[in-house]
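Asker: In structure tokens below, several structures.
Taken together, the values in this text are just the output of simple stated rules run on the coordinates, not laboratory data. Quick caveat: nothing in here was measured; it's all calculated off a predicted structure. Cβ atoms are built from the backbone, for glycine too; each structure is taken alone.
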Structure I
Amino acid sequence: MLAKRIIPCLDIKNGRTVKGINFLSLKDAGDPVENAVRYCAEGADELVFLDITATVERREPLGSLVRRIAENINIPFTVGGGIRTLDDVQAILSSGADKVSINSQAVRNKALISQSASRFGSQCMVVAVDVKRNPAFSSGYEVVIDGGRTPAGLDALEWALEAESLGCGEILLTSMDADGTKKGFDRKITALMSRSLSVPVIASGGAGCMQDFLDVFVPEVDASAALAASVFHYHEIGIPELKTYLQKHSITVRL
């Protein structure tokens, strides 16, 4: 059985780590390089760095910050935000990232997924799927883009399946409804995607306690990884303690 991964997320705005609720009310959560180094030392399996305003501000991701983080850690590192072209993907990977996450631009230009996967390999390509509950769609969830600002008119599961068929190697699934609430991951959509996709699904949005991580790793939900931010940033959950807890509950993790 593959080990389940614990992934801290660094949402970046103006060069600082921030965290909000339902993608709003952002608060400062420290220096991203210092946070990255700490998480690496604590045993995080990977890191995700999302430049959360790059897309709506129509600018490139913060390449210099990517390089600084990459120089100071030795675990896999995914970067997203503002990536629009193959050249952007190349620049991020050349700056030291192991994977690139695309979200809004993947919806607007689906060829970017297939072209990037072909050129750099599916293992480098993560498609981030932000979803919001909407009973008008067959899965019960609609895709939202532009940092949650724009409904995309796409069914969440149908879009994830299409992204997989286009060559992405992983889906980063974030529930906008649960984001920052600390009331638990959205197990319904996570389970639906985990059952339906052959690529790994990273659960994101809503972690508040160790039980929440266990809840998305149990066989009936079966997320491959769980991503969280504030509970790690504000020292509410320690990664070593979390992994020990999961192991005691028969979840395979890397200690």
Structure II
Amino acid sequence: MSVSEKQAAATARPELICYAIDADAPAIVPGRGEREWMDLTDQRYAYRCIPLSIANASGWEILSPVAFSATWFGGDRTSDIAITPIGPRAKVERIVSSHFGHGVLTFHTGYLFRTSPGWALWCRGTPNSAKRNLIPLEGLVETDWLPFPFTMNWRFTRLGTVRFEEGEPFCFVTPVPHAQLDQIQPVIRPLDDDPQLKTAFQTWSESRNDFNQKLAQFDPKTVAAGWQRHYVRGESHEGKVQGYHLSKRKLKMPKK
């Protein structure tokens, strides 16, 4: 590929192609902004944190086509994890296994992924969610050249049994500009170097403190407002829209 072709590829719309290895490969769906624990917060308070719900939806979920339970007995051998199907055994064995030992549970995605040049897939568990006794192991996979599939792995944190339901996500994939990350040079500067930004910060800080004081004093208007909505609207305190902003993300469903 020539230099001009590489430059054109780098500025083109990123692609994510999911080549199904099996005819009945697991479903892939856009990530959801909602979480059960967020629903249960007082007045759904957690959804006021827009970065939280945007992160929840910034990728695609790969869903388990089967239900099963897995028990770790504490050893490092592959036989120290017992997988119990809740449904067709053959289907469960094709999706999940104890492959690496050391309390690691391995999922097979059923796909060979392809991303645009310089882009990779960040593979992990669904953001801002958790399973008792089990943590997802994250990986950054160079899917712009890899000619074989990767696995999604979870590691037991203690002895016991976990369960995955049919339709529960076991992997969350997000394309990232892998080739550009090494070009970023972080710079640390005093806030005084940017007087305009410093003024905006001070205005926000004073407004925030004033709002919280009035809230603590049960000021009727402040209590009715409940919370400040500048981030939700993508605005500074002067009311100007600042840069690229989303208050809700809805990714595209994979098409065939």
Structure III
Amino acid sequence: MKRLEVSGLERSFGGVKAVRGVSFGLDAGELLALIGPNGAGKTTCFNLLNGQLRADAGSVRLDGTELVGLPPRRVWRLGVGRTFQITATFPTMTVAENVQTVLLSCRRRLSGLWRPAASFFREEAVALLDRVGMGAQADRPCGVLAYGDLKRVELAMALASDPKLLLMDEPTAGMAPNERLELMALTASLVRERGLAVLFTEHDMDVVFGHATRILVLDRGQVIAEGPPDAVRADPRVQAVYLGSAA
């Protein structure tokens, strides 16, 4: 059984079919890139997978459990984590407190606290921050960090929920070229270390072809190609709609 199984996924907005019959699978330990031109349906597909949008038809199964129709909080608790194109951190809280907030929610310690929330799971939070290279900045407010560092904090926050599947929406957006490659190398190592299944969207083709195990290409809501990077790069349909004839 694959970690993630998507079958016949459909979603329309009025008369526009944003996602049309999308089907694919994803194994644990795999890094799958979802690419395509603007308007291809990538973000809609992401939002269907984690419950932010409800599918008109189709199935999304995580380790055999159907996710379609479940609210985002339930999908999250079943093991689907997510990072966003624009980082979602609390700027006035410290780096460690941001990660601790996720841990508190996961362990259902959001009410009836008899001691300050910042004292819970501190060591665990710092260990996660160490893993993403941010342990030394644990006590700095997120609001003063460089954008590349915020991306690492957000990754630590996603890992704090111990996900089975991690959705990464434009993980390197706004980062310098060297930061992009470092973050994706870190992600690839976490995939191997934790047996994560990762699905990510990305516009930087160096990142995609340098780190993805497989690539899934959407155009106008439909899958037009799927396979290892070299095969996708050579696909005439992908070259015509996305990479350009010189790819």
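Asker: Just checking, which of I, II, III has the largest value of distance in nm of label points 7 Å out along Cα→Cβ at positions 87 and 175?
Answerer: Going through I, II, III one by one, distance in nm of label points 7 Å out along Cα→Cβ at positions 87 and 175 is largest in I.
Asker: Ranked by percent of Cα pairs over 27 Å apart, which of I, II, III sits at the highest value?
Answerer: Max of percent of Cα pairs over 27 Å apart: II.
Asker: Hey, relative contact order in percent (Cα under 8 Å, 6 or more apart) derived from one of I, II, III reads 23; which structure?
Answerer: II
Asker: Turning to a different aspect of this structure: Check the numbers for FRET efficiency 1/(1 + (r/R0)^6) of positions 31 and 199 (r between Cβ atoms, R0 = 35 Å, to 0.05) across I, II, III and tell me which is largest.
Answerer: Looking at the calculated values, the largest one is III.
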